[in-house]
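A.B. asks: Presented below are the structures under discussion, each in the form of structure tokens.
Just so it is clear, none of the values below were taken in a lab; they were calculated from the coordinates. These numbers come from a predicted model, not from an experiment. Cβ atoms are built from the backbone, for glycine too; each structure is taken alone.
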Structure P
């Protein structure tokens with residue numbers, strides 16, 4: 001409810017307040033964060049785009065692009081690798097809209113030679129729940145990648161192996177599944193995959209990505225690797241064909257940001273296609289890890305984020321979109337070590353995301369206190385010292401029994417994640433928490449407490465999420 005309230009408040013604000021440019025202080029803070037991250041990690045360069053208010057407000061590059069390009073620029077395409085997966089998912093949704101396939105088609109309708117093809121669906125390929133073994137789980141170039149390959153070769157070697165698990169019963173990242181999905185897109189669409197991307201997505205969006213294999217040359221950013229704490233060295237890229245359909249795009253940060261703007265505004269694709277991509281897929285036992293079709297959706301610091309990462313030899317990227325806030329952060333780097341893309345995404349998000357006027361209460365999150373109190377109530381224990389008179393009145397014997405009987409079978413929550421910032425109300429500090437249990441059950445905890453680090457609970461109510 002809080003998230004919806006904030007969203008409505010944002011729409012009520014004057015447009016310039018939502019879509020404001022970065023202030024000089026914000027630009028300086030971002031520059032300092034990037035400079036520090038590159039220096040501290042040894043990552044040669046970063047290219048970053050920021051969307052705020054639904055438009056690009058920062059498009060900038062830092063550092064060395066390659067041994068031949070001393071300074072990176074915003075115009076250079078970086079390898080985004082697995083961030084490409086969302087584009088293939090979008091294309092297949094468009095083909096479904098055309099009536100040329102269904103995401104619930106069995107793979108056997110299109111590629112019967114794939115192991116288990118009669119028991120897995122196209123949707124399961126896109127959600128990494130097909131059971132197909134990943135052909136590239138390593139974070140390095142393995143020996144076979146020194147020679148070119150085509151999609152049929154990948155399918156022949158990995159797509160005909162025994163399944164790692166029955167389709168739909170587990171989640172396991174699989175580049176193989178996306179190669180199979182790419183072949184299905186070509187059969188259903190009747191055209192080469194790249195041509196369909198260009199006609200259906202790139203040209204309408206006004207962007208000009210390149211195939212990743214065409215950007216392993218002197219005119220483009222060079223990937224870098226580091227062995228343990230040794231020197232940063234130029235990485236040897238794989239031979240042609242290895243990232244087809246699973247991560248075949250090179251583009252600029254601004255081009256990926258334009259895609260994020262389309263996602264925010266629900267343009268380019270029908271609204272229901274965007275929503276289907278972002279809806280977490282549930283396994284046979286009802287659980288989910290938040291992955292949908294080519295993207296994940298999850299709560300970070302109380303805000304919903306749609307995101308994905310990408311890794312190729314010598315490159316790492318992160319693309320994160322806060323749809324409700326009309327904010328996106330794209331970080332592309334030419335190094336496959338150190339995780340600077342994640343560090344910078346978090347730091348830049350803290351700078352550019354809107355801050356609630358209640359954010360500066362000075363009160364801690366108290367998530368560990370909440371976890372401890374929840375454990376006691378689930379076990380049938382009630383210590384009146386930690387509750388106000390009103391809360392003691394609320395927790396009658398029947399109330400405590402209901403809490404114990406209903407929460408104890410769920411066990412200990414795997415996550416107790418704050419939703420939003422602590423805020424003041426009625427002389428108390430309001431805090432909300434998202435509870436996630438092992439069986440996938442999700443609950444919401446809404447608390448009020450006296451101010452201070454050990455203020456007594458005035459309210460401690462658990463409800464369905």
Structure Q
């Protein structure tokens with residue numbers, strides 16, 4: 001199959017993520033990905049790995065970690081999800097996306113293998129979209145001879161397809177409410193699913209947690225004899241400030257007393273915590289033999305890129321993309337808006353999927369906006385713009401309904417002054433669609 005044929009077949013498999021709930025465990029488990037990995041010769045065992053779960057911050061933490069490793073001269077793999085514009089974004093070697101040709105070649109190999117396994121009765125059902133892409137990443141990294149691969153969990157942890165890796169370091173970022181229909185309706189249940197990535201004896205780097213989540217995770221780590229390194233105890237932050245919305249700090253490693261300059265380009269105070277988690281991860285890797293200097297850690301944090309998280313597209317007016325699709329992420333965005341745009345007109349373009357906590361997100365974000373424009377990305381799971389207005393319009397001082405996302409952005413720009421700001425938020429699908437549109441728009445304007 002060529003690249004386009006591969007994508008068509010892949011997306012015909014349905015939704016990206018299986019529903020890894022306790023109730024669905026008999027159907028959705030690690031059997032498919034384990035069978036597929038075995039048939040491929042266990043490519044996931046041919047390099048060292050880092051495995052990252054959590055509700056918020058896992059993508060940024062993965063990006064910081066990979067950037068540090070690359071700065072240290074280590075050949076890296078990075079597997080993340082979802083993508084914003086193109087599926088190739090999910091699979092990177094040394095910062096570069098997998099090529100269309102390599103994607104198609106590896107997909108064809110895996111699909112042929114799946115058909116053989118189905119015919120032999122070794123697979124009960126065709127692997128899901130996410131299982132296939134995960135297997136593709138495993139194999140591509142092995143072929144590229146990466147030294148360390150960083151894997152971000154897709155959803156949950158315990159039953160996620162990435163959870164067959166035996167990592168050098170396991171990581172759990174901040175755990176909060178999201179995907180409750182899949183992961184459970186209490187913080188303990190959700191934390192239990194995230195804690196499912198902990199492996200016996202493998203060190204765990206743990207970001208600051210709410211008490212219920214922390215207790216659940218620590219209990220599971222103790223059961224498995226996994227040493228826990230809590231970031232808030234491992235590092236002390238001094239001389240904290242912000243510049244152009246980016247955190248600036250000096251971090252002191254409590255055990256050694258060593259000082260690090262932490263100056264990420266990623267916006268938002270919360271990115272400091274993600275950077276510290278990445279520092280903790282790479283220090284664990286150094287303890288396990290990886291050659292990672294202080295200079296590599298500092299440079300990797302500074303040079304890390306993670307699109308779609310308070311990403312600035314333009315100035316005058318300022319336009320930001322932020323996929324704040326759960327209440328915890330919305331609170332982080334709200335802090336950024338209050339700190340940087342108090343007293344200025346803020347327009348929010350908002351869309352959401354049907355499984356999201358729209359009321360709670362709206363209550364956090366909309367009081368900060370002069371106007372909200374309800375819109376929708378081109379995906380079937382999106383709530384219609386009109387329905388969003390019915391659900392959440394009461395939280396907005398003023399709102400409009402413009403279903404076409406590109407038209408909504410144009411309307412926002414036309415009615416926004418040069419000193420004001422536009423935030424595209426609520427859905428990563430909306431962020432990806434308008435990120436792509438913005439590039440097209442810029443190219444046309446340059447002609």
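A.B. asks: Suppose helix-only ellipticity at 222 nm (-39500 (n - 2.57) for each DSSP H run of 4 or more, over all residues; to 500) works out to -9000; of P, Q, which structure was it derived from?
C.D. replies: For helix-only ellipticity at 222 nm (-39500 (n - 2.57) for each DSSP H run of 4 or more, over all residues; to 500), the value -9000 is produced by structure P.
A.B. asks: Next question, about the same structure. Using the calculated result 0.15 for FRET efficiency 1/(1 + (r/R0)^6) of positions 71 and 167 (r between Cβ atoms, R0 = 35 Å, to 0.05), pick out the matching structure from P, Q.
C.D. replies: P
A.B. asks: From P, Q, which structure was mean count of other Cβ atoms within 10 Å over residues 199-206 = 19.8 calculated on?
C.D. replies: For mean count of other Cβ atoms within 10 Å over residues 199-206, the value 19.8 is produced by structure Q.
A.B. asks: For which of P, Q does distance in nm of label points 7 Å out along Cα→Cβ at positions 351 and 391, calculated from the coordinates, equal 1.4?
C.D. replies: Computed on structure Q.
A.B. asks: Say we calculate mean count of other Cβ atoms within 10 Å over residues 119-126 for every structure; which of P, Q gives the highest result?
C.D. replies: For this comparison of mean count of other Cβ atoms within 10 Å over residues 119-126, the top structure is P.
A.B. asks: Computing Rg and Dmax of the Cα atoms in Å gives 21.5, 66 for which of P, Q?
C.D. replies: Q
A.B. asks: Also: If distance in nm of label points 7 Å out along Cα→Cβ at positions 127 and 151 is calculated from each of P, Q, which structure is the one that comes out at 2.2?
C.D. replies: P
A.B. asks: Right, here's the next one. State the single structure among P, Q that was used to calculate log10 I(q)/I(0) by the Debye sum over Cα atoms at q = 0.09, 0.10, 0.18 Å⁻¹, for residues 279-398 alone, giving -0.36, -0.43, -0.94.
C.D. replies: Q
A.B. asks: Same structure again: With distance in nm of label points 7 Å out along Cα→Cβ at positions 87 and 343 coming out at 5.0, pick the structure among P, Q it was computed from.
C.D. replies: That value comes from structure Q.
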